[in-house]
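Take a look at the structures below.
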Structure P
Amino acid sequence: MKNRDMKSMAADKDKIDIATQLVHAGERGEPPPGQPTSTPIYASATFTYESMEDIDKVFAGEKPGYIYTRYGNPTVTVLEDAIRTIEGGAFACELTPGATVLASQDLYGATTNLLLNIFGAFGIKTVTADFSNLDEVRAKAREAKPRVLVAETISNPLLKVCDIDACAEIGREVGARLIVDNTFASPYLCQPLKHGADIVVHSATKFLSGHADAMGGIAISRDETDSMALIGVMKFVGGVLSPWEAHEILRGLKTLAVRMDRQCENAQALAEHLQNDPRIGRVYFPGLVSADLQEVAKRILRAPYLGALVSIELKDNTREAAFRFMNALKLCVRSTSLGDVFTSVLHPATASHRDLSPARRQQLGITDGLVRISVGIENVNDIIADIEQALAAGTEPRPVGVASG
């Protein structure tokens with residue numbers, strides 16, 4: 001209904017039934033005066049125009065505009081533009097039956113399942129390698145001739161930093177494209193496209209949002225020609241971000257820098273505090289590795305920050321010990337996500353990597369006593385105190401019950 005038709009309906013309201021008025025009253029009016037300083041939520045599934053000719057031109061791409069939120073929405077577009085700007089990208093990579101993917105062995109469990117179970121069902125083969133061992137990656141790439149390399153900037157959950165520059169070079173050598181999951185680093189700590197990656201993906205649910213109240217994913221390509229392929233997948237497969245989610249993620253993006261500064265500082269302090277704790281078998285953090293691996297981390301990530309996650313393997317390397325420790329936490333939140341303003345803990349063996357076989361988890365170093373800590377913006381002394389008391393509670397001798405009859 002045109003704006004002038006709305007005005008006409010208002011003037012003739014006594015001639016129009018109340019049921020009709022209830023449907024149309026207040027809709028499709030003139031925009032209010034004044035430009036909003038924050039992007040509004042365009043909570044509309046569809047968009048209308050003055051004429052069918054206009055609609056036809058928008059559908060054809062001859063005129064800018066929106067038709068259907070599955071194809072695009074103003075709130076979502078603003079978020080896409082913001083991420084594209086800070087990642088420095090254009091805005092996918094075609095895989096057909098018979099193609100091979102060379103993937104890092106250290107990937108989020110669901111990513112591994114996607115490659116093996118979903119892509120595998122369509123005849124796409126996945127080969128894995130330790131991406132921290134460049135000689136192994138190069139050898140397998142030359143042997144397998146993959147179409148795509150897949151890695152994470154900071155791996156989940158052992159926090160290995162990928163040498164994106166070197167992996168991109170290997171990809172170019174064999175004619176493969178490099179896809180990097182940048183979720184654990186965020187665009188604030190790393191822009192993989194600047195290091196040679198071809199496509200960057202994020203779980204926007206994590207650091208980009210940062211407040212545990214939105215869920216979404218984002219892909220950014222180096223090459224503008226990939227954007228139509230990405231849009232096509234979005235339209236027809238159904239991965240459409242809600243404008244409500246886009247608004248929440250866009251809001252979180254505004255404080256990403258200040259949050260990450262605090263979270264990375266807290267994570268560094270926590271890792272250093274825990275590294276010599278006798279109740280912990282090993283602390284995983286990019287700042288506690290060999291000198292050559294630290295050099296990679298400092299080159300790939302924003303100095304002096306090395307990420308906001310710390311993983312610990314308890315000395316009593318059992319599921320029971322991990323659960324006792326996690327159950328004893330009072331401040332840190334038991335959560336299946338990460339990157340939020342509050343400190344959260346996760347047990348990879350029963351959460352992020354639950355679907356991998358026990359043997360595969362053991363092979364990758366994801367033991368039953370491993371706990372991943374996503375460090376928040378709280379006062380670091382409070383975080384340390386809570387983990388200290390939970391470690392103490394988790395290592396106390398368990399009472400033995402005696403039954404009598």
Structure Q
Amino acid sequence: MYDKYMKYKRCIDLSAILKRKSLFIFGPRQTGKSTWLKSEFAEALYINLLKRKDMDFYLSNVNALESEIQKFIKINKSNIVIIDEIQKMPQLLDEVHDQIEKNKNLRFILTGSSARKLKKDGVNLLGGRASWKKMFPLVYPEIKKELNTIEDLERRLLIGGLPSIFLSEAPFDDLQDYLGLYLNEEIRLEGLVHNHEIFYRFLKVAGLTNTQQVNFSEIGSDAEVPARTVYDYFKVLEDTLIGFMLEPFQEKQSRKAVSSGKFYLFDTGVANALAQRNHLKVGTPEFGNLFEHFVITEVRAAISYLNLKAEIFFWRTTSRLEVDLIIKTPTEIFAIEIKSKDRVSYKDYKHLLSFAEDFKTAKKIVVTLDGRRIINEDEIEIIPVFDFLQELWAGDLIQS
């Protein structure tokens with residue numbers, strides 16, 4: 001049966017890893033992990049721990065995994081075993097480890113939408129016998145035929161990149177349902193927080209502070225919870241892959257850098273759902289924040305999918321000089337301002353020049369809605385957003 005979500009060819013490639021070892025693949029719910037794996041590895045043994053009968057079967061029989069694998073291998077040519085949502089049953093990892101040791105040709109793909117339970121002391125993470133990969137919402141090369149104009153970009157920023165939402169006829173309703181699924185499946189059923197009403201109140205505030213530098217005390221005040229609780233809740237969002245902290249760039253420099261990070265939800269559509277935002281207009285502050293959000297998440301996904309040796313940061317000094325994105329590779333530093341404007345002026349890139357006073361070899365870039373591509377008199381490269389995305393994903397921008 002045709003799966004409409006497989007309309008998009010995903011960029012992630014596991015073949016090189018699987019030649020060497022097994023792997024964990026983590027990503028938020030509905031990023032398409034299961035759909036993609038079933039398509040790519042149709043002959044694999046597939047175990048879904050979201051299904052109660054599968055989970056009960058492996059809980060009640062210590063040797064169930066080994067016996068199922070042995071039966072599977074006898075009648076199939078595949079050496080791939082997929083276990084979906086492994087965080088539901090971390091104790092199964094001991095059996096996985098044992099099977100890897102017994103059969104060197106066997107490869108496991110272990111998926112999860114939360115790493116929180118797997119970070120607990122005593123959980124078997126296979127001792128280096130498995131790589132770790134991430135799966136993201138739909139990214140530019142997967143949907144570039146539908147992302148050619150500013151109007152296309154406006155829609156993408158508004159509804160996000162979750163496959164089921166991107167193809168939905170009622171994306172805003174489905175985004176609200178997604179938040180309910182997250183709260184029910186990941187938070188309530190996994191027992192990750194004690195007070196769900198307080199956590200939901202925090203989540204709404206976190207949505208409004210998306211792309212902003214985190215002040216735990218201020219957010220706690222707005223959400224009516226202690227600062228320490230806010231800190232713990234942000235860790236829950238990170239561990240369940242709903243968001244990530246972009247840390248400040250703090251290499252040696254003449255100006256003192258800030259110490260706290262900026263928080264980004266994993267998807268612009270989810271950010272809009274939390275903020276109760278169902279319309280967007282170019283030129284507004286909301287559009288500018290989401291444009292920055294989108295570009296940073298694309299860079300983050302490209303680094304992962306293309307296996308680039310690069311880290312990302314933002315730069316802000318205590319005197320309020322700021323650069324949206326710093327990309328650091330073993331050989332280069334990129335300083336990038338992200339401006340949702342069709343004409344860039346000196347005030348839009350002046351902080352790049354301040355950054356370059358400390359890091360003189362840094363490449364200075366402005367990603368913009370401007371259709372012109374130029375290098376100006378200040379040696380700032382102004383790149384239209386679609387050119388930037390094309391070069392990023394072709395591997396021409398960041399080389400490591």
Structure R
Amino acid sequence: MHPIGVGYTDVGRDRDKNEDSFYIDDERRLYVVSDGMGGHASGEVASATAIEVLAREVGRRHPDIQKFRVGKFDHEALANLARELVEKAGDAVHEKSQSDEDYAGMGCTLTMLLVLDNKAVMAHIGDTRLYLCRDGKVSQLSTDHTMAQELCLAGLIEPHEVMEHQYAHVLSRALGPKAEIKIDTLVLDVLPGDRFVLCSDGLSEYIEDEEWLERELSVHTEIETAAEELVSFANAAGGHDNITALVVEIKPDDPEIEIVDEMSVDIQLRFEALAGVFLFDGLSLELLARVLNHCELIEYEPGKMVIAEEDACGQLMVVLQGRFGITHRGKEVGFLTTGEHVGATTLLSPRRARGTLTALEVSRMLVLKRDPFWRLIRSRPWLGVGLLERLGRRLSVDLDQSIDRRDEGEHPSSPPPPHELV
């Protein structure tokens with residue numbers, strides 16, 4: 001697979017100059033949008049400086065980037081590399097703002113997409129955005145770093161209040177104003193036909209919902225048309241700010257079409273299996289991708305034991321493909337098949353398994369262990385609150401069911417339902 005990008009920018013109706021910048025490099029598979037701030041000429045200097053330094057750093061770190069194409073893939077290492085690249089750009093903007101009075105206080109937002117074969121990594125700060133359109137459905141992959149969005153994540157205002165809030169366009173993070181910056185990163189699988197949209201807030205402020213963007217991207221089948229039409233739409237809607245849209249499409253390489261199709265099915269299976277767990281039901285594609293990055297994919301041959309009765313358990317196990325048998329005190333009591341799971345509540349409180357889980361055929365399983373799970377929710381406390389609330393509700397239901405079975409006279413040695421055995 002290979003990406004092709006097209007970008008379009010416009011000053012808008014109310015501004016005298018364009019402080020947006022964008023960068024496309026199909027050969028190095030690098031795509032960036034940056035929106036400058038600071039008044040006078042400093043906004044455009046900030047965004048141009050950030051992109052110039054970032055592009056140079058990607059070139060300098062090319063050997064490191066290539067390792068991810070040929071070696072064993074490490075999600076965390078790639079995320080760290082992307083973070084370092086943008087931090088270098090931030091250092092350059094900050095130093096320039098400190099060394100020249102004309103540029104004092106300048107800064108910029110920035111969203112980067114770097115594609116590596118069947119993977120991509122986002123690095124993001126500010127309120128420029130990254131969207132993914134897959135199979136006709138659009139998902140926002142970036143989170144706006146504005147004061148209004150921070151209030152929403154803290155539960156102080158509702159999501160529908162964000163865009164109309166007085167702090168809707170007040171940035172909580174940007175490159176330049178501070179030496180220390182916090183960069184959001186996301187690593188995800190890419191599929192042939194995927195379309196990414198990187199844009200400045202001059203466009204996104206007019207995107208009322210993701211369904212509208214789905215329609216726009218489906219109507220304009222050519223990415224050249226799509227990028228220009230998105231900018232034209234924002235101008236027609238008001239054009240109060242500079243407007244930039246960059247559309248990147250993932251194209252299949254002819255010799256790889258059959259292999260790519262098999263890979264696409266496998267990636268979709270992982271998302272579907274994870275989304276079928278009560279803990280992650282209804283999560284966005286972005287959050288599911290973050291969870292998947294913390295999971296291990298383990299293959300089992302027939303007869304291979306996954307976990308033995310009385311073994312310590314602190315992991316969620318989701319059957320991706322295949323069939324597993326469950327035994328309790330040596331007796332067969334149930335099965336796990338594709339899409340089913342056990343062990344979710346042990347992420348909250350580890351305990352001994354009350355059954356033995358064994359592969360009955362060649363099978364695959366997604367495993368989320370307790371330590372990676374807690375790293376994920378600590379990195380995003382607002383997500384952690386929601387997931388822990390779901391776990392608490394499931395524990396409460398399981399307790400009620402256990403009490404009901406006891407009240408109905410069920411023998412204490414009788415095995416609990418399969419989903420409670422681990």
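Quick note: the coordinates plus some simple rules give every number you see, no bench work behind them. It should be emphasised that the depicted structure is a prediction, and the values quoted were computed from it without experimental measurement. Cβ atoms are built from the backbone, for glycine too; each structure is taken alone.
Identify which of structures P, Q, R gives the largest calculated value of mean count of other Cβ atoms within 10 Å over residues 238-245.
Going through P, Q, R one by one, mean count of other Cβ atoms within 10 Å over residues 238-245 peaks for structure R.
Using distance in nm of label points 7 Å out along Cα→Cβ at positions 30 and 166 for the comparison, can you identify which of P, Q, R gives the largest number? Could the numbers behind the result be given before it?
Details: P: 6.4; Q: 1.4; R: 4.2.
Result for distance in nm of label points 7 Å out along Cα→Cβ at positions 30 and 166 over P, Q, R: largest is P.
Suppose log10 I(q)/I(0) by the Debye sum over Cα atoms at q = 0.09, 0.16, 0.19, 0.23 Å⁻¹, for residues 70-189 alone works out to -0.30, -0.87, -1.07, -1.24; of P, Q, R, which structure was it derived from?
On the way: P: -0.27, -0.82, -1.07, -1.31; Q: -0.41, -0.93, -1.05, -1.26; R: -0.30, -0.87, -1.07, -1.24.
The correct label is R.
Upon calculation of Cα extents along the principal axes in Å from the atomic coordinates, which of the structures P, Q, R produces 79, 52, 41?
On the way: P: 83, 62, 49; Q: 68, 47, 46; R: 79, 52, 41.
Label of the originating structure: R.
Quick check on the output: 1.4 is distance in nm of label points 7 Å out along Cα→Cβ at positions 150 and 198, derived from one of P, Q, R. Which one produced it? Don't skip to the end; give the middle numbers.
Working: P: 1.4; Q: 4.6; R: 2.5.
Value 1.4 for distance in nm of label points 7 Å out along Cα→Cβ at positions 150 and 198 corresponds to P out of P, Q, R.
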